[in-house]
Structure 1
C-alpha cells in the first residue's frame, strides 16, 4: 500500500462520517417541517433516524454499541422540536444536530482505533450530555403540557440515563463489566429519585433540565473518577458546592409556572 493511500483513508472516512451526519440533519429537517401535522411523516422520519444511526455506527465504528449516544441525541432533538414554534429555530437545531452527530461518530471511530484517545472520548461525552439535556427538557415539556403519568416519565428518562451511563463506563472501565453495570444502575437510581422530586418543581422544562443535568454530572463524575482511579474527596466537595451555587442562581432567575 502506498503512502498516499494511507494518508487518504482517514480523509475519505471523515467524508463518509460527514455524509451520515448530513443525512441525519436532513431527516431532522423533514421531521421539523411536519411537527405540526404529525402522523405518518413523523413516524417515517423517526424510523429513518434510527436506521441511519444504526447503519452509520455499524459502518464507521464497527459496533452497534456506539449507536447509543447518537440515537439518544437525535431522538431527544426530535422530541424537543415539538415545543419550538419557529421554523428557523428548528432548522438551526437540525444543523447543530448534524455537527454533534458528526463529532460523536468521528469520536466512536477514533475510540475504536485507540481506546485511550481522550479527544474521542470527549466527543462522545459531549453527545451524551447534550442528548440527556434534550431528553430531560423534552420529556418535562411533554409532562408539563400534556397529561402524562409520572411513572412513564421516570421509566423513559431512567432508561436513557442507564443506557448512556453504562456505555460511557464500559469505555473507561477496561474490562470491569460487572462494575460498569452496577455503577450505571446506581447513577440511574439516584437520578430517578431526583427526577421524581423534580416533577413537583414549579419550573419550566428548560430550567428543570439544566438542574438535572448538573446533578447528573456530579454523580457521573464521581463514578468516572472511580474507574480512572483518580477519586478525590476535595474535587467532589468543590463540584457539589459549585452545583449548589449554580443551581440556586438558575432557580432564582427562572420563571415559575403555576402548579395545578
Structure 2
C-alpha cells in the first residue's frame, strides 16, 4: 500500500465530523490499495474538472486528490452524460485514482476553514451550525466556522491579512471602524440566512458567495461582509492538504502539484 493513501485517511479521520460514503477513494480502489509501487506524482485540486483530469493524464499522475466529491450522474434518473463518461474513460484507461476528502472537511474541526482562520490568526475556532426558517417556512441549516482572537484587530489590518494569505482582489461592504474579534466563515450565504445572521453578533462575515439580495440585506443591516469567490476559498485550502501530506508521508514523498481552479462555471 502506498504511503499517500494512509496519510489521506489520517487527514480525513482527524476532522471531527461525519465521514460520508462519498469521501475516501472514489475511483481506483483496486489498484491504489493492491499496487506495491509508490505513488510518484499526484494532483491536489478542489474539484474534479476536465482541466484536472487532462492535467493528470498529461503529467502521467497516479492520483487526483479533491476536496469536493465528484458527481458523475445528473438528475434523479442517475444518467451519466457524455462529458462525464469521457472523464471516466480517461481515468480508467490511465489508471488514475481519485480520492476525495468530502465537503464536510471544509467546515469541520481541523478542516479547510480552520486552516484559513489560523492563517488570519484566529486560533480559537468553534463549530458554527445555525438553523433558520426559509421564506417558505422550511427548516434549513447552514454550516460554517467561527473564529475568535484574544487581541482585537482593525478591519483594515484584517483586509491586509486576507490580501497576503488568500487573495489580493477583495469585495467588501460596510467598512467598519470597530475592532474585529469575532468572525465567521461560510462557503455560501443564502438570502434567508442573511436575514437572521445578525443574531450571531459577529464583527465580520467572510463568505465565498451570496446573491444580490443577500448583499442588499447585509448593507441594510450594516453587516461588515467580505465576499470572495467560492473558488478563491477552495484554492486557498489546497495548501493545507499539501502541507499535511508533506508532514505525514514518511517515505519517498511524491511530487505534489496543486491545481488552482478558475471561477465558478469554469472547467
Structure 3
C-alpha cells in the first residue's frame, strides 16, 4: 500500500513538471511568434519609409524609421534563426538573411519607379515567407492560446501595409492593383479591429488601448478612401502600429 501511494506521489509530481514544461514551451513559442510578427512589420516599414522619403514627405521621420527598421530586421532574423532547429524554418531564415542584405542595398538606390517596384516586390515576398514561419510555429499550439495575440499582431502588419501601398500608389497612380490592395488591407484591418473590440476577455487597459486605436483609425480612414496625399497617413499609421504593439504585449501577458 505504501508503495502504491509513493507511486501516486511520484506520478503527481512528474505530471506537474511536465505540465510546467509545456506551459513554458508554449510561452516561449508565443514569444517567438511575436518576434516573427515584428519581422513582418519591419519588412513593410522599411519599404514604406523608403517610399515616403522618395516622395519628400515626412523625410526626417521616415529616414530615422528606415535606419531603425533595417537594424531591427536583421536582429529579429538572428533571434529567430538561433531559436529553432526546424530545417524548414532555418531554410526560410536563410532567405530572410539574404533579403536583409537586399533591403540594405535597395534603400541606397535612387528613388524611381523601377526601384520602388523592386522594394515593393521584396517586401511582399519576405512577408509571405515570414508568414510561413509563423504557421509552422503555431501548428502545435491550441488556437485559443494565440488567437487574440495573432490578430493584434496582424493589425501592426496591416497598418504598415496600408501606408506602404498608399504611398506606392501616389508614385504610380496607373497601378490599379495597389488601389485594390489598399482596399483589401483596410477592410481586413477594420474587421480585425471590430473582432478585438468585441473580445469579452479584454482587460480594462486593453479596451482603453483599442479605443485609442479606434480614434486614430477614424482620423486616418477617410484619407485612405480619398487617396489624398498627406503626412497624416504616415503619422497615424505609426501611432496605430505602436498602440497595437502594446495591445499584443498585453494579450501575451494574459496568456501566461
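From 1, 2, 3, which structure was helix-only ellipticity at 222 nm (-39500 (n - 2.57) for each DSSP H run of 4 or more, over all residues; to 500) = -28000 calculated on? Working shown, then result.
Numbers: 1: -28000; 2: -10500; 3: -31000.
Source structure for this number: 1.
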Legend entry - If relative contact order in percent (Cα under 8 Å, 6 or more apart) is computed and equals 23, the structure in 1, 2, 3: 3
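One of 1, 2, 3 was used to calculate Cα extents along the principal axes in Å, for residues 104-167 alone, giving 46, 21, 14; which? List each step's numbers first, then the result.
Details: 1: 46, 17, 13; 2: 40, 24, 24; 3: 46, 21, 14.
This figure was derived from 3.
Bear in mind these aren't lab numbers, they're just calculated from the coordinates by the rules spelled out. Quantities reported herein were computed from a predicted structural model and do not represent experimental measurements.
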